[in-house]
Structures are given as C-alpha cells and as structure tokens.
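So, here's a batch of structures to check.
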Structure 1
Amino acid sequence: MKRKLKMGMVGGGRGAFIGAVHRMAANLDGQMELVAGAFSADPEKSRLSGEDFYLDPARVYGSYAEMAEKEAALPEGERIDFVSIVVRNNLHFEVAKTFLEAGFHVICDKPMTRTLEEATELQSIVRKTGRIFALTHNYTGYPMVKEARDWVASGKLGRIIKVVAEYPQGYAIGGVTGGEAKISNWRADPDVAGISNCMGDIGTHAFNLACYITGLKLDSLCSDLSTFIKGAALDDDGNCLLRFDNGAKGVLYASQISNGDENNLNIRVYGTKASLEWHQEYPNDLVLKAADQPRQVHRRGNGYLGEAAQKFTRTPFGHPEAFIEAFANVYLEAGRAIRDAIEGKTDGGPYDFPTVDDGVDGVRFIHKVVESSRAQAWIPFA
C-alpha cells in the first residue's frame, strides 16, 4: 500500500486541546493524513473546524453516525482507514462501537469507556470485528519508558519487589483555598466523566505506566479517595496501596490539589538487584540505582540504549523529545498494525501500543479504586 493512511476524527474541533495534540502526533512522521471528521456535536462548529483544517467540505460531517455511514459507502482506498476518537468519556463507547461495526480501525483517547460494562462489551466487539484498536496512553510512547521496560524484562533489576507511581498536579488548589476550583469542566460531571475525576483522568496513567514497565498484573488494592473541593461530586485526590501478582507491593497516588506541582507523573521500580526512576517532566533521563554503585543517568538518543528506545527516537541526543513525540509513537505503532491489517499481513507483529485489553484494565482500575474507597477495604482486582 503505497500511500498515507487516511485518518478521520470525531471530536477535537475548535478550541479542543487534545484534538490538536492527536492531529500533530498523527502527522509527525508523514504516514497519515486527516481527510474527514465530525469535529463537534454542533454541525456548524464541525463545519468551521473542517475549514480550519482545509478539508473537503463533503468529508466534514454533522454527526459521527453520519460520518461512519457515508465513509463506509466510499470506495476502498478513498474512505478513511481509521478514526481517532477524542470526544468526552461518555461518548467513547458509542463512537468506537459505531466505527468498529462499520469496518474501521480505531484509535481512542483514555479512559476507554465510562463504565466497566461498556469496556468489556467493547472488548468483545473488537475481537468480533477483528479491527485494530489502540488506546492513547501516551506515556508508554516515551523512548526512556520503553528502555525501562526492557530493563525489567531483561532481569537487570532482578525480582521486582516494590513499585511507586505518582501523578500529582496542583492546578485545582484554588478550590480548596477559596479561589477558583478549575475543575468546572466536564471532568467534574459524573454523567460525563464517570465515577471518578482525579483517578479516572490521571490516576489511570500512573496505573498503566506501572503495569507497562513492570509487566506485572494487579492482584488487589486498597484505596482512599478524597474530595477536598467543597461541593464537588467527584474525587480530586487519591491514595492506593497495591499488591501485584508476583508478590510485589506498590503505592499509587494521584492528585489535582498538590500545591505547586504541574504535571509531575513519575515512577520508581525497585528490584532485588537495582531500581529505576523516571520523571515525565524530565523524560529524556532514566536513572539506574543500586546499593553498591553510583547512580547512573541514561540519556535518550545514545547508542548504548536498547532496540526499543532507539526505534522510537527521532532526534539525536541533546535535542529533547517529549509529549507530542510520545503520542506520535503510539500512532506510529498503531498505524503499522493498521497498515499490515489492510495489506493482509499476518507476521508484522508484535506491536507496541496500548490495546483494548489495557483499556479494560484501566476502567476496571477506576471502578475498583472507587469500590475500595467506599468500602474502606482491600478488594481483589479481578
């Protein structure tokens, strides 16, 4: 197939931050092109957004249902190859289901769905249709996160015994101190966001990162969620104790009221031989620590790194790569899988991107955290 993959988008119109991120990421490697979209529930805003992106007006739709129907009717090679879903949480399931059943591959923002029932049903639909489904847990796309995963898999850290994952933000502290809460958008609305705000929005990233790097599965958890902002319906802070399937123990904390923090996602993985540490705000560094040697800082772009880190690096060392590039790596790998599927190629894997199974785990994590906090008890993850 000697052409770019044709991309459609649902959501992400004028003024939408994450939609722009997805478009830039998809376009970064020159292998995909945006050709169609339903960019807003407001048909006029969708039309104007299409103008912003210089699209053919005939390929700019007033609803996602219209888009799926009319794109499916186009000849193969002219219709979209996949759709990028960047709408609010409560629409993820219906939009993904519509396009999967219309025969399209899907790349979807997280969390995958609003409820666990929707997540498991979508998992079944993906398996039934055989379409590619990728979830944009973008932090798995950083080269040094992939290097960290390789360290664990190769035994460099020994047996994993403790995992600490944190995602503190402080942007909503005003709601605690009497100022502006800054969670007045849809993430604070249970009908749209689901049963959790903080854990659903950012705690899932910390959970996904811990599982991706270590390869471990969660056995059980005990959580304590808090709502410090008066009158808010959902959590703005959460603390979890974790037990993994290999016997390792973990701590996960996510917060939107951690005064002074910006986007401080970080992880520490402790093994019997050594440990690692990675900070999203300094993503090009990965630290190796051991009791009997000085700390080592491994830097993105250097030849001593493993194959995965090298594969997903675009610029030489000393030229930072970060958020957009990490998103682009998810698109790059999902695009490779989509291209192979279109061409009927069955031996192109394995592929390195979050799947529908990761999506189910993420939604299950949200629901189990809320369940545990309400019960004030340890509960099994399964």
Structure 2
Amino acid sequence: MPSANTALFFLGLLVLGLLLEPLADRARVPRSVVLVPLGFLASEIATRVFAVELGIRWHNLGVFISHFIVPSLVFESALRLDMEMLRRNAFAVSMLAFPLMLVAAAMVAVISYTGIDHPQGFPWVVALLAGAILSSTEMTGMFSLLIRSGAAERTVWTLEGESIFNDTASVLLFSLILSLALQDSSAIGAPDVAMDFCRLFFGGLAVGGAGGFLLRLVWRRLPGTNSFGVLSIVCAYGVFVLAQDVLQVSGALAVLVAGLVLCSRLPHHGDEHEFPAALWTFMAQFAGSLVFLLAGVSITPAMFADQWLAMIIGAAAVLLSRSGVVFLILGPASHLPGVERITLRDQVMLTWGSVRGSMTMALALSLPLALPSWYTLQSLVYGAVLFSLFAQATTVSRLGGCLYGECNRR
C-alpha cells in the first residue's frame, strides 16, 4: 500500500497544480505542460534533498491506472461525444480513428524497431506495443487552444472525434499485444491472435451494450441528476471490472459502449446535461492531472542520459507516422467523389494539433516490469509525449494564427 507520505505528496502537488493553472492559461498551453515539470522537480527535491521514500511501486500503480484512470478517461469521452458533429465529419473521423490509426501504429513500430536496432533487447512485439501506445491522441486541454487559434471548426471536431474513439482502440490494441508480449511468441499463431482479438472486441461490445441498456432501464425508473450521477459511476467502473476482470474482455471498449448507450438519450441542455458533464469533466481532469504528475515523478535525469536516443526516436516516429497518414493518405482520399475536401492548411493542423497525452501516459505507466525492454519502451513513449507537450501544444495557437488568421492575411 502507498504510504502516508505518498498520499500527502500527491495531494500537495494537486494543490500546487491548481495554483499554477492560471500560468498555463496565460501562456495558452495545456495544464499538463505545467504538471509534468512540477512532478519531476517535486520528486527530485523530495527524494534527493529530504530523502523521502514515495513508495510508488508498479503493482500498486498498474491497478490504479487500469481501474481508475482508464475508465474515467474513456467514459468522459463517451459523454462528450457530439453525434451531429460526428455525422458532419464522419469520413475524416472514421479514417483517422480506425484504419489510419492502425497504419500509424504500424509505422511507429517500424521506425522504433529500426531506430533502436536491437532485436534481442527490443523485439518486434515491443515495437508493436510502442505503436499501440502512441496511436492514442489527446484533446483534453487542446480543444479551447485550437478554437482560440482560429482553426477551422471542422478540423477541431475531427481531432475531437478521433481522440474519443482511438483512445479506446489504442487500449484494445495495447491489451492484445501486451498479452502476446508476455507469452512465448513461438507458441502463438495467427489463429490465436485472431481469437484473442474477437474475444476482446466482441466481448467488450456485448458487455458494454448490455450494461448500458440495463443501467438506462434503471435510470428510467429513477430519474434525476443524482440518480444519473450514481449510475454513471457504476457504468464507468462497474462495467469495466465486469468486462476486464470477470469476463476477460476489453474493459475500455465495454465502458465506451455502455457510456454511449446510457448517455444516448441525455438532453444536450439543462440540469440533466450540465451535472453529468461537470461531474465527468472533473473526473477526467482529476485523472489526467494524476497521470501527468505521475509521469513527472517517474522521469529521472538518468532517463535523459541513458535513453536519449529512444526518446528522440519516439518523438520522430509519432511525427513521421502522423504526417504520413494525413498528407499521403487522408488528404488525397478527401478528393474522392462525395467527400468534402481537406485543405492543405487543415492537414497541417491535423498533423501538428494531434498531440499525445493522458491516455498515452497512462498506458506507458501501466507497463509491467516483466516486459522485455519496458524501460526503453517507456522512455520512447515519454520522448514522444514530451515533444507533443512542449513543442506542439505550446506552438499550436501561433500556428493556427498563421494558417487561419493574421499570417494568412499578410
């Protein structure tokens, strides 16, 4: 169990994060840009200056990440889904969230495997795991930045829709590949992989659909904002545990489907909408803040000294794969008959505005120590996320102004 020092340490960091939030707002950057350095500096001071043992261990952290962080982020995504905006941007969202996500994941795997160039220490299955983790995009904290940058509404909602669906898809892909990585790969065949995928995918769909439907029936008998608040918590965490731990299917997919079913009749205005939206916005922000603080705490100076190449490869792999799927596939595909064209400046924003964030960090933090090269993989992911936060997120407003505003009019 984490010690009292650990609890007090993170509670104090959460308060400091709140105090620093206005700084992030004035700088027009996501809060995560402040939280990661805060976690890093605080942990270095606590451990090196005051010799405080924080008591952070993987067996505690992994369960916390998988059973609190992941359901919180996925359910909040289901709640904020705007079906009208999804319908209007269905082509781009469906392409980016599903087939192009797999293409990007494969490209990240190839670049990572080739760049690390150590087949024994960094085998193909670990490279594929890197692709799965880094295929998740982030819009928490980015939505308002993109709107204020002057980015086209269509581009912003495309990124929003993509992040809602590929969070779940990346968790499903991560679960599938991780199970393979922890087994004897020589004893695994293509039929086994296909069966595992079908079990995770269709099982998650079934559990989520049934759970969401049953909870919606209960809500009809117990209407009201408080009832929905309780049922939404049961939906997010209860459905996840039932799917993931009891039935051994995809918990993330079950939560997404259950959330969509439960929230499908939720009004878009009034107390019945505002209360659940506020509740789950808070839950997602709380979960995201903890993830980025944990990421900062888990970063060490030795990582930059020993794993600098892996960190650079991670950042380059994400940027190159995203550029490839947007400029070489999505852009040309938008010229097909009946499809609204995606302009070059929209493609630039879809590339640079696609950052990696809380779900990516959550998956990296949940890597088991039994995984070969887990430290190299975690460093690779950290490099990609740090580049996203400190290079992309901090400049996206200026880029949007140049593409859609002042620079474009000069």
Structure 3
Amino acid sequence: MTSPGASLESAPVILVADDVAANVELLFDQLHVLGYRAIAATDGPSALQACFDHSPDLVILDVSMPAGDLGVDDRSTGFEVCRRIKRDPRTARTPVIFVTALNDTTDRVKAIEAGGDDFLTKPHNRLVLGARVRSLLKLKAATDALEESFRKMRELERVRDDLMKMIVHDLKTPLTSILATMEMLLDGDFGAMTDAQRQAMGDSESKAEDLLALIEDLLEVSRIEETQIELTPEPVAPAAFLAEIQHEWDIRLKQENASCCIDAADDAPVFEADKALLRRVFGNLIQNALTHSARTVAITLIARPDPNGIMLGVADNGPGIPPEYQDLIFRKFQQVKTPNIPRVRSSGLGLAFCKLAVDAHGGRIWVRSGEEGGSTFYVALPLVPSGDAKMANTGTFAVP
C-alpha cells in the first residue's frame, strides 16, 4: 500500500459504487488517506462497466441503488452486480465489500450467496474498513501471483512437450535404421560372427529395442493427449479377456518365477472397449508388478460388476506404493523410488499412458496399497464408451 501523501499512480484502484454522493465523497477521502486511488459509479450498470473498463483491484458496493437494465429491483442491485462480477472471467477474482445501511441477517446471506467477500454496515468504522481492504488486497495479490505462476508452469510444460515431440520424431528414423543394420549383422549378411560378437550384438539390439519402445510410448502418449486416437470398441467378456492376458504373459511369468491367477465374478458383465488398447493397459500394469518388486511376485487379475459398468483390477504382493505417490504416479515422467531393485528401467510413461487410455473410454483408474505392501490397480469402465469419452469421466464409479 502507498503511504499517505505519496504518489498514487501505482496504488491499487478501488471502485466505490453508491448512489449517494455524500457516501462516495466520504469513502474517497478515507481511501485517499489510506493511500488508494478511487473511482466512482452511481448505479448498477455503470458499476459493471467500470469493472470491465478499469479492472479495479477491489470493489466497495452499496446494495440499494438504481438497477437500470439489470432486471432486478433497486433494493437488490448490489447483489446482482456482485453476481455478475464473480461470474465474468475478467473480474471473477476481484474482491467485493458490501457497505450498506441494511443490517438484516437475510441481507448478509444474500451477500454471501452473491459471492461477496465482506460485509460492513453503515455507518462504518474507518479503521475497520482499512483493515478489511488491506486484507482482501493481500489475498488478491497472492491469488494473482499463484495464477501467474500456474500460467507460466503450463507454458513451460507446453514448450517441454513440443521439444520432446520434436526430438522423439527425429530419433525414431535413425534408430530404426540402426536396428535394421543390427538384424542384418545377426543374420550373417555381412559375414560370420564369433559367439562373443553375436552376444554383444544381441545385447545391443535388445537395448535399442527398449529405446524404440520408449519412443513409441512417447508418441502414443502425445497422440492420446491431442485426442488423435480413435477407439475401436468391441464386446469384451471379462473372464475370457483376463484369460487371454494371462496366456500372453505366461512365458514371461515363468521366467520371473511369478504366478498369476484370475478372480472374475460370474456376474461381471460383458462390456465394449478398444480391446487392443485395454490389453496394453493391463500389460503395463503387469510389467510394473514384475519389475518393481525384488521378491517373487503373485499377481491376481480381477473382474467385478460395478454400479456404473465394470470394475477390473491387477493386484500384486509387491512393496506397495506410499500414499503420497498414489496420485502422482499417473503423471508423465513420475516414478516411485524403488531402492534395491536395480533392474527397473522405467520411462515414467507407462501409468500415464494407462490413465489416458482409460480416460479415453470414459473410465477411471486408481491404486490402493496396504501398509504392509501389495497394491491393486483398479480400472472402472462404462459398459459402452461414450461419444465424447474424454469429457464423460465424472468419477462416479464405486471406489473400493
């Protein structure tokens, strides 16, 4: 706040809306002494126009004044002006103080319902007015700073994502050529190789394929985020689908000395989904269970009816996920720290992909983890994906 007598050019601007000239003059004098600039309005329409034209830092609003074309009686003008201020994105964060001769509880309730931030009764105390104004201006400044910080963060995320997509697209072509050359070497197209050379080349090819898979993940996440993916729904029988998943992972599970069983309820309903996309979701969840545990893993694939569709799940007996990570892990590039498990190679994209794929069906994905370890990832889906599935996720599925 500007000190009394100092220049008011950079001081906060306060709109005083009151149809009584003496009240306006009194508030102007008090605000100038406190170091604020003031502008006036004498009715509802001019108060709204002043808000849009001058973007004041705070509004002091009388309740009873001429309503003009606002469609309310004069006794409710201030409430309607406040409602419109709070409803418009240009002025929604502008604090509003009601200063009025009305002192009925009903009026206070109306002021709160209209979005008012404070309520003073005439005749008001100058010191109380100053304290309320200072407090609300500080709150507005903090809110504006937070909004600006969020805007800058979103802009940085956009730049990062654009840079990532550019790099990824540039990487895919040379990497594909490298893999093709490695395959030709392993096939003997350039001559015989020793066993040691073949093993080294095989290891290099495996790492290059991992890198290509990471690039494909990045591209797929970008495609889904930009809504460039189209679902191909087909009927899915839960028990049969989980059996297919179990069969696909059978060899890998044996290599890891892991077990997998199916717990599908008899009344789990047939639903429609993009089967290939859903298979990749379950693949990511099973991969996570295998790679983020240092002990023998036991996995259970779950299917249950849900009031709003179907509930699927992947449960494991791994180390569990701390509560502070349970929402974070579905964001891009976020990972749970898993010390003593050096073999984990994770892009931090697997669960982000799962969430985007489930969102695309109009569903929801979340995790529950016990204090003694073990996690269950739940996937709740509607029986039929909605026409605008990304917007249809209302979070109304039952949460175990």
Given structures 1, 2, 3, which gives the highest value for FRET efficiency 1/(1 + (r/R0)^6) of positions 128 and 232 (r between Cβ atoms, R0 = 35 Å, to 0.05)?
2
If FRET efficiency 1/(1 + (r/R0)^6) of positions 136 and 160 (r between Cβ atoms, R0 = 30 Å, to 0.05) is calculated from each of 1, 2, 3, which structure is the one that comes out at 0.70?
1
Quick check on the output: 29 is relative contact order in percent (Cα under 8 Å, 6 or more apart), derived from one of 1, 2, 3. Which one produced it?
2
Suppose helix-only ellipticity at 222 nm (-39500 (n - 2.57) for each DSSP H run of 4 or more, over all residues; to 500) works out to -10500; of 1, 2, 3, which structure was it derived from?
1
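Bear in mind that the values in this text are calculations on the coordinates, not laboratory data. Remember, predicted model here, so these are calculated numbers, not experimental data. Cβ atoms are built from the backbone, for glycine too; each structure is taken alone.
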